[in-house]
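Following this line, the structures themselves.
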Structure I
Amino acid sequence: MLIDSHCHLEYEGLVEDQNGVLERARAAGIRGFLNISTRRSEWERVVGTAARYPDVWASVGIHPHEADQHADLGEAALLEATRHPKVIGIGETGLDYYYDKSDREVQQALFRTHISVSRETGLPLIIHTRDAEDDTFRILEEEMGKGAFPALIHCFTASADFGRKVLDLGLSISISGIVTFKNAKDLQDVVETIPEDRILVETDSPFLAPVPHRGKRCEPAFTADTARFVADLRGISIESLGEATTRNFFDLFKKAKA
């Protein structure tokens, strides 16, 4: 049993065949899917898909690429959206200085807005960070000082030092198909050291298809390929990794249990 803790079922490549995508994933042993939003205009569709399927949940949030278009988004809008029973997470949110598609100060302010809602609701924060380790950690540390909140770094590709620091803050780490890439040795080394109770797996589909599917559209079914690779790295069975990552998902996203 595995959970795809981060997929985009409304994105082109998946939305045209959602039923087929989910059926193929279930056949591969995937028993749950967290459908992630990246902009406010997606929220209704993301939540609607979760409402149609008992094994799909939803998040609400604004990706850092979209921050400039949502600079005036307040806590109230996010709080209202979290009342739906299938909304179990806040995000994805965070900082992306690689593409710099939005002003960095706007990204940071909106990141803090999401954190505040996570703290108030108890729903986990789903964090995207790219080329922004210092500011991401600084904001997380400052905000944790105001009151704890649950969170994970999705699609982890950061440094081992950043990994250690966010784990010390109590965060979890989710691993995508990037770990299977030939040039991902540093990430593979990090994956071997993540505590058993803090690791999750994901696809970030329709992006980042793992080996042996490189070059194809990624689907939630490929969670199994990433999990198998991670299990081998850690020297455990796929069954053991599945049990641990599924348990970790429900321990983190407690609203999904309900």
Structure II
Amino acid sequence: MDLGLKGKTVLVTGGSGGIGAAAARILHDEGATVHLSDLDPDAIAAQAGEIGPDVGHIAADLTDTDDIARLGDAMREAGGIDILVQAAGVTGAKGDPLEMDDAEYHRVWETNFLSAVRMAKVMIPQMVEKGWGRMVCVTSENAVQPYWDEAVYNTSKAALLNWVKGASQVYGPKGVLMNTVAPAFIESPMTDGMMEQRADKMGVSVEKAVETFLEEERPYLKLKRRGRPEEVAAVIALLCSERASFTNGSAYRVDGGAVEAVNT
């Protein structure tokens, strides 16, 4: 299926691995001109090289407004951005919601929520000028199904889901469609770390840690496995495409059924 992305200019944040890298790869395969951004310059350069020699890479800290402005300038120099995939994010500390200190709430809020808002402020006006654009933000199952020990993460992702829904009502009529994708338990550095810690605590293999986690913590994920980054990336690519020209303000779950509720 031709997604109509040839010649489109794309920026993927959190692009050095996991879902971001997988999204960049499929968008590149569809003919888009892809640029990656992430914190580590070596990691982002290596990932860009793996995807293709024509893939751009710009190291940036999305909690720094000067870095965001620099990304905006780079995209304008590239002819203006058409598509923003906001995949950058952190999990944050876990534990009793009342025992998480303010600094941790602020840190995760800045990275997961405000970075997306600030990126949109810089990038979406370029799309409005063209009369066409896409912004896809990666949220999480946690946005609608919060787990008590992940309060700082839950809060940031729920806010992002809500914000995209509201902003989509303003910018959809201007040709810029804004949607979210909500993955659950995807094979990534983030869940690798979670499962390694669980394995160490239980004194079992990582495979056994994954198995018990699914049984005890994700009872509705009936596929009984972690998702793959490319399975999320396929949905992101669709939402970035001309094929999704009547999809705006929507939240797409790629969670293997982990969220049991009917409504978002």
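Computing helix-only ellipticity at 222 nm (-39500 (n - 2.57) for each DSSP H run of 4 or more, over all residues; to 500) across structures I, II gives -14000 for structure II. Looking at structures I, II, which one was Rg and Dmax of the Cα atoms in Å, for residues 20-171 alone calculated from, given that it came out as 16.1, 48? Derived from II, not from the others. Between structures I, II, the greatest calculated value of distance in nm of label points 7 Å out along Cα→Cβ at positions 180 and 212 is seen in II. Please state which of the structures I, II yields 14.0 when mean count of other Cβ atoms within 10 Å over residues 68-75 is computed from it. Structure I accounts for this read-out. Taking distance in nm of label points 7 Å out along Cα→Cβ at positions 60 and 236 from the coordinates of each of I, II, which one would give 1.5? Attributed to the structure labelled II. For the read-out log10 I(q)/I(0) by the Debye sum over Cα atoms at q = 0.10 Å⁻¹, for residues 148-243 alone, a value of -0.39 was computed from one structure; give its label from I, II. Label of the originating structure: II.
In terms of distance in nm of label points 7 Å out along Cα→Cβ at positions 36 and 156, the structure with the greatest value among I, II is II.
Quick note: the coordinates plus some simple rules give every number you see, no bench work behind them. Keep in mind that this is a model prediction, so the values were computed, not measured. Cβ atoms are built from the backbone, for glycine too; each structure is taken alone.
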